[in-house]
Structure I
Amino acid sequence: MGAGYVGTVSADLHLPVSGSLKDKRRELRRLIARLRDHHRCAVSEVDFHDLWQRARVTVALVGSDARELGAQLEAVSRSLHTDVAFVVVDELRDLRPVEGTPRYLEGLT
């Protein structure tokens, strides 16, 4: 029995007009809020916290259908690439099945 799928998009971002960490944080808060609202996903800045023109964010989604989740990952990627405050320098996508039976269900089958 499959337990669904987990998909991630990790993107290295360049903020060409950012002049300070304060500018970077403002733009990242805006981006993260927009991604969460539009794609119902988890988002976190995961690297380059102390650089004011660079950031790495990772977006995570879960779902029961691999094809649908792949389309959602593509939509997240398009959102990142079309945001005028950022330039996507590098991107990595991953989609994996979650296998096994959750522990709380073991013995009930």
Structure II
Amino acid sequence: MEEVSKKQPITLAEVKEMLDKSDPDSMDQIQSWTRDYAAKFVTTEADKARKMRQRMVKECGLTEEEAVEIINILPTSMAELRSFTFGWKKLILTETLEKIISIIKENA
């Protein structure tokens, strides 16, 4: 495994990509469990996840952490998206939520 050089939020798709490049025999138990989890639940490619994160930060004013949270879930409706953003305790305009859904639909 690689050494930690910086701390940055990444999507599960990016985690899966990193772990898929590693030798399964050299993984510790947590890395192996994480790889199995990502293999079961990741539904988008790492490149698409990176593009979505960049667009959500730039075009929707989200933080990296907020964008990663949304990409890991990939909500498909406004109601589902609102259930996640409600917990952030900040107002997100309907047009911003619509833009987020649009970005997901274009890339997922």
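Values in this text are rule-based calculations from the coordinates and carry no lab data. Note that this is a predicted model, so its numbers are computed, not measured. Cβ atoms are built from the backbone, for glycine too; each structure is taken alone.
Worth pointing out:
- Entry that produces 47 once relative contact order in percent (Cα under 8 Å, 6 or more apart) is calculated, selected from I, II: I
- Given -19500 for helix-only ellipticity at 222 nm (-39500 (n - 2.57) for each DSSP H run of 4 or more, over all residues; to 500), calculated: source structure among I, II: II
- Parent structure of the calculated result 1.6, given that distance in nm of label points 7 Å out along Cα→Cβ at positions 32 and 48 is the read-out and I, II the choices: I
- For 2.3 (distance in nm of label points 7 Å out along Cα→Cβ at positions 16 and 88, calculated) the corresponding structure among I, II: II
- Which entry (I, II) yields the derived value 2.9 for distance in nm of label points 7 Å out along Cα→Cβ at positions 8 and 24: II
- When distance in nm of label points 7 Å out along Cα→Cβ at positions 40 and 64 is computed across structures I, II, the figure 2.9 traces back to II.
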